[in-house]
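In the part that follows, the structures are each spelled out as structure tokens.
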Structure 1
Amino acid sequence: MRILLIEPFYGGSHAAWAQGYQQHSTHEVEILGLPGKNWKWRMQGAAVTLARRYLELLQQGRQYDLLLVSDMLDLATFAGLIRKTADSGSRLPIALYFHENQLTYPLSPNEKSNPAGRNRQFGLINFTSALAADICLFNSDFHRRNFLAALAPFLQRFPDYQGTDEISAIEKKSEVLHLGLDLKRLLTSKPEILPVTVTPARPPLILWNHRWEYDKNPTEFFLMLQSLMADEIDFEVAILGEQSAVSPDLFLSNRELLGPRLIHFGFVESFSEYAAWLWRADLLPVTSHHDFFGISVIEAVYCNCYPLLPRRLAYPEHFPGEINDKFFYSDHLDLLKKIECHLENITETRQSCPGRLVAGYDWAQMAPVYDARLVNI
């Protein structure tokens, strides 16, 4: 089968997902994308450019059996534009993949301070794209439920002809197709850049490997570290992840406060070095307000970093069953209690090896799932 994967925001995790499927699929997957920047403009205007390029591919003799497009595409506009040509292949089935959505993404500090809140246009693009697609695929069941529950309140904010009667049609064609990840790359990228010896003498290492953004809730993370310091518990910290202009003061002030406990601070350009830190880390306490899937969590756990997760968002999907209840906490006090217990019994924690529980997200297992599902579409 010949699949054209259309990605207006071809960068970061979106590009990694597209490339991963292309490399591991048994189908012929071609990628049509634009650089991963200016996300608002990509959602608003990319459909015009990508429709023109798609028609050019058809004029060159390219033929496809399925279009797989991401949520960053204004699919209704794209579909309308490719119907300008009789031989456009506009009747091809179109699968829409939701990495995120703009109805339920947490408001930024700037949006919270704005009386108008978030620009509704982006949520409306997600809605009309879902209507235009033949099937809507979500990277987690939490994301699917989250999006569908938000549609009615969102549409009811408009003055009339709100379209709420269309929600049931979207729900019927919505399914879950978890992300595929190149987890095995973490195995082959385990260099000797950093010492990865595990000895009782080495202090436990706490990891942050998320974006430095408001939705990852760094405030609670640093409050937890401050409480551990006040209790004079021995530990070290590695702060990784992409930096942003949203909360640098919070990170910088805690950098000074943590002092010698902080053994790494800042983004690492080398994937090998990033992988080495994941393999070295012992504990991953996650405080995020938002995660539609949680790539950074899965990567760390795959490297046998023990997770402590809030019992919400997409995290329970990754560790179903009562046997893995130990990975979750109920509130901040529960998080403190559990991380202190692990820090005091770090040898036992280091022997737990939870990586096997998320190994199924590797493309070696996920690509056949994608292939079979897309053939059925």
Structure 2
Amino acid sequence: MKILLIAPYYTGSHAAWAKGYARYSQHQVDILSLPGRFWKWRMHGGAVTLARKFLASELAPDLILATDMLDLTTFMALTRQHTAHIPTAIYFHENQLTYPWSPADRDVAQRRDKHYGFINFVSALAADAVLFNSPYHKDSFLEALPQLLKYFPDYKELNSVQRIRDKSEVLALGLDLQRFDSLRADQTHEKPLLLWGHRWEFDKNPKEFFAALTVLSERGVDFDVAVLGENFKRKPEVFLKAQKSLARHIVQFGYADSFAEYAQWLWRADIMPVTSHQDFFGASVVEALYCGCFPLLPKRLAYPYIVPLQDHVDHFYNDFDDLVTRLHAAITHIEQTRHINLRSVVAGYDWQEQSKQYDALFLKLANKTG
């Protein structure tokens, strides 16, 4: 079976996911992509360029798998002479209905932020299967759709939400977790080592993360912190302030130059306090847990699904004060903390397992709609 995977925003986790599935799938997976920059323009114009590239190729897929950054309706319209009979699936890494917009984004102030969500809506409506990387993501998207449609003046098409719901399901993110194994660092960091492993963006809530560390530092608690993660533009002010105020604790500040360096920091880290306002899955959290890191997670977003809340309640906090209390305890009792390991909880997200589920689902979809 031949699968065409279309990724208009081909960088970071989007590119890793596409490459991972292509590598581990039993099917033939061809990737049609554009560089991962100018995300708004990718959602508007990416379909036009990708349609041109597709028509100029000799690709003849049995299934089209698109990511959420593609305007699937435009792509299918422009390639209809070749694709009208091909089943389609759209995979939502994130969505533009519930993803929190940066307060600094000019589109928010000018009330121009609805169209990107509308592209997600019509793409989901057009696809034969709508796939989400977590139950939280699926539920939040479907719950937000009626509010988007009610914004418009008439012919709101609210019944279309149920049509999308009927063809929606969860297909967890696949990750190449086993590549961490050969880079395992057995040495223990002398002091308790805390980890920031997310993008340097406002939606990951660095303000609360560094505030918790500041409280503990002022109490005289001894710890180190490794601040990893990707920063696309200039360093946000909250990171620059933390670099100065927490200087005596910081042992790493900035993006790891290689995967090997990144993996070694994850193996060395003891505790990962997570403060995010947005995470539809949490790939960096899963990777840290696979490497033995002790998580402290908010009771929101995808985390209670990724790490089942009912089985691991001690890893979840209720509010900022509870986070500080639990983090203090985890540091104080570091030897006990280091003996708690959730690797087995997340190991199933490795591509060796996930690719089987992907392959079976797409084969079923192709046979059903082909």
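What follows draws every value from the coordinates through simple rules; no lab data is involved. Remember, it's a predicted structure, so these values are computed and weren't measured experimentally.
Quick one: semi-axes √(5λ) of the Cα gyration tensor in Å, for residues 161-240 alone came out at 41, 23, 10 when computed from one of 1, 2, so which one is it?
So the calculation was done on 1.
Kindly point out which one of 1, 2 the value 33, 28, 19 was derived from, the read-out being Cα extents along the principal axes in Å, for residues 257-296 alone.
Source structure: 1.
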